[in-house]
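Read through the structures below before going on.
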Structure I
């Protein structure tokens with residue numbers, strides 16, 4: 001059983017339309033990575049636990065997998081979906097979970113083996129935390145013990161960026177185990193450097209003049225990925241299924257690009273979740289773009305302050321010092337920006353925002369707002385839904401009742417952000 005806890009809230013805006021365990025790092029999402037590790041150890045079937053309003057969209061994304069359902073009988077294994085576990089770490093965690101019913105780290109539930117009745121109590125406790133965005137005291141009679149080894153939690157958006165390079169290397173090691181890497185189809189004049197660190201799925205193509213250099217880490221190409229002429233990809237990097245890397249692009253190490261993206265210009269240590277467009281020139285660094293986002297031509301993101309100091313970011317509790325020197329743009333689903341947009345260091349953009357105009361937009365652009373440096377106004381929900389339907393239709397993805405309902409819920413839940421100062 002893979003669950004999210006109250007830790008979803010500090011992952012704003014990436015977690016508005018998806019559970020924490022559906023965030024991408026390396027070649028896949030936290031949850032699918034954990035599910036694959038569980039399946040490799042022949043653990044029982046997976047159940048997913050998330051915020052109730054996400055259940056319809058999550059059920060569609062994971063057909064046949066129960067969501068927010070607790071079996072009436074039998075032992076249940078709970079695993080926190082915000083964990084990022086590398087090779088061998090799940091085995092050590094399961095060994096302690098076998099000895100102790102519940103494990104915690106820093107006040108967060110890590111893992112547990114409980115009965116059906118205790119499982120329902122735990123589910124109720126998690127649901128209460130989802131709504132408040134903070135966990136309450138442990139349920140009576142369920143007292144966790146500290147986990148023996150440190151747990152790698154994804155707690156803030158930039159944690160995904162910081163751990164992406166190491167995760168890509170771990171993913172390649174697991175995928176390559178026991179077999180020779182398959183190379184992509186290459187046109188004359190394409191160059192593959194350190195071929196043993198390059199792994200390709202069927203249908204991937206590298207065109208003339210492109211360079212894939214795995215000297216500093218592996219490069220993994222998904223099924224049907226296309227690398228156009230004179231593009232350069234430096235590992236470690238992942239290019240997802242059906243993604244197009246435009247001619248002359250520069251993709252630096254620590255970058256993961258999910259399925260069906262179109263990417264051009266310069267990208268460094270960033271994650272594009274999937275179905276995202278950054279087709280033109282401009283720099284994207286230390287950033288995360290959610291699904292159905294579009295970056296206008298000539299857009300640049302700052303990911304380092306001029307004084308090399310740590311970056312302050314917006315939170316619902318007020319501005320906080322991230323402790324990080326490199327943070328770029330964190331953009332929620334369905335948001336867009338016009339040509340020549342310039343984003344300041346550590347900018348957070350909510351869901352379904354539309355940004356345009358000269359100058360730096362605010363470092364927090366609330367969900368369903370329209371404008372830029374000269375001011376923001378509310379984005380009519382009807383127009384936002386209509387745009388989402390057009391954008392998804394262009395990628396042969398129907399805009400379904402589930403999608404509209406989810407966006408309407410997020411619109412209501414983020415109303416307070418639009419009422420506060422747009423900065």
Structure II
């Protein structure tokens with residue numbers, strides 16, 4: 001559901017002035033139509049497409065409107081700076097603007113819009129910060145087009161080697177190196193961009209129900225669960241669906257169906273999460289027995305041993321079918337920076353802390369040694385990566401107020 005239009009925001013009693021309410025509503029209204037599918041109501045905001053170009057222009061326009069210096073790094077991430085981060089490293093807020101296929105409106109954009117609104121609120125007080133403040137739009141956080149999440153932050157931190165990143169291909173066979181909007185010869189770790197960041201705080205809609213259960217509009221993220229993606233390759237033999245006896249078939253779709261069931265069962269046995277959310281069958285014809293099937297498995301858990309137990313079990317099952325399970329990405333348990341968390345707790349007072357099973361750019365930066373933490377805004381549906389994803393207006397404003405308070409404490 002979209003947030004209420006300007007002039008229809010409820011009086012929430014939050015510690016924010018009328019300015020942030022108006023600013024948030026205006027920014028949200030401007031961004032809301034971009035990339036929205038009229039049939040599903042979801043968003044298709046994929047990296048380095050015409051929709052992504054419109055999102056990037058929106059971000060650049062917001063920077064220009066505020067007199068902020070726009071900087072594009074070696075992976076195409078956008079940074080809008082108030083002050084000179086080359087003289088003194090600054091405090092950065094923000095998130096991403098891309099989406100999963102038919103995703104919701106809030107995952108990513110809520111953090112970017114809230115960052116601009118918090119900067120506006122701080123500027124309205126007349127306070128001159130002691131160090132620069134930046135707002136960032138990380139590119140291809142979801143990995144919906146090229147299959148690797150947090151591509152922009154992984155490239156600039158060196159977590160993703162440039163040759164590996166540029167060789168990634170989308171479903172149409174286009175290489176990332178052909179699509180990326182910056183010189184591919186310059187793609188790679190960007191020390192200039194990284195040394196400008198003293199602290200990064202990413203606000204994000206909660207992707208779960210912890211804040212609903214706690215009764216708080218905002219929480220502090222303390223860690224990201226270990227998570228990874230694996231690709232299962234299941235071989236078969238192409239043949240005619242109408243002339244081949246059942247006992248003579250080598251049908252990889254049967255192995256695929258078994259793998260989907262095994263994935264759910266293994267996750268339950270080891271108290272983890274595992275999902276087969278993407279499948280491919282070749283040649284994908286109604287009257288043909290498939291020659292090959294591929295499944296992608298997303299596995300996560302509260303600790304690394306649980307995820308490993310799930311994958312070991314699935315690997316044995318895939319090998320028994322004559323296939324192979326290939327790891328495409330892995331991120332170990334990612335704790336956020338204790339000193340930053342303590343600062344957030346001091347500034348915000350009695351708010352809950354939580355870990356999350358979802359990966360984020362803040363986790364990539366934290367792993368690279370950049371002081372980082374997250375704030376989460378309550379999601380009353382508990383649903384994410386779906387058009388049903390939602391945050392109430394008062395809770396969005398509570399997130400803006402929290403970011404403003406955090407800025408005041410950090411600058």
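Remarks
- Taking mean count of other Cβ atoms within 10 Å over residues 42-49 as the criterion, the highest value among I, II goes to II.
- Each of I, II could give distance in nm of label points 7 Å out along Cα→Cβ at positions 98 and 370, but the derived value 6.0 comes from I.
- Structure (I, II) behind the derived value -7000 of helix-only ellipticity at 222 nm (-39500 (n - 2.57) for each DSSP H run of 4 or more, over all residues; to 500): I
- For 22 (relative contact order in percent (Cα under 8 Å, 6 or more apart), calculated) the corresponding structure among I, II: II
- Look at distance in nm of label points 7 Å out along Cα→Cβ at positions 218 and 378 for each of I, II: the largest one is in I.
- Across the set I, II, distance in nm of label points 7 Å out along Cα→Cβ at positions 162 and 330 reaches its highest value in structure II.
- Entry that produces 0.30 once FRET efficiency 1/(1 + (r/R0)^6) of positions 34 and 242 (r between Cβ atoms, R0 = 41 Å, to 0.05) is calculated, selected from I, II: II
- Comparing Cα Rg over 2.2 N^0.38 Å across structures I, II, the highest value is found for II.
Where a number appears in this text, it was derived from the coordinates with a stated rule and is not lab data. From a predicted model like this one, the values you see are computed outputs, not experimental measurements. Cβ atoms are built from the backbone, for glycine too; each structure is taken alone.
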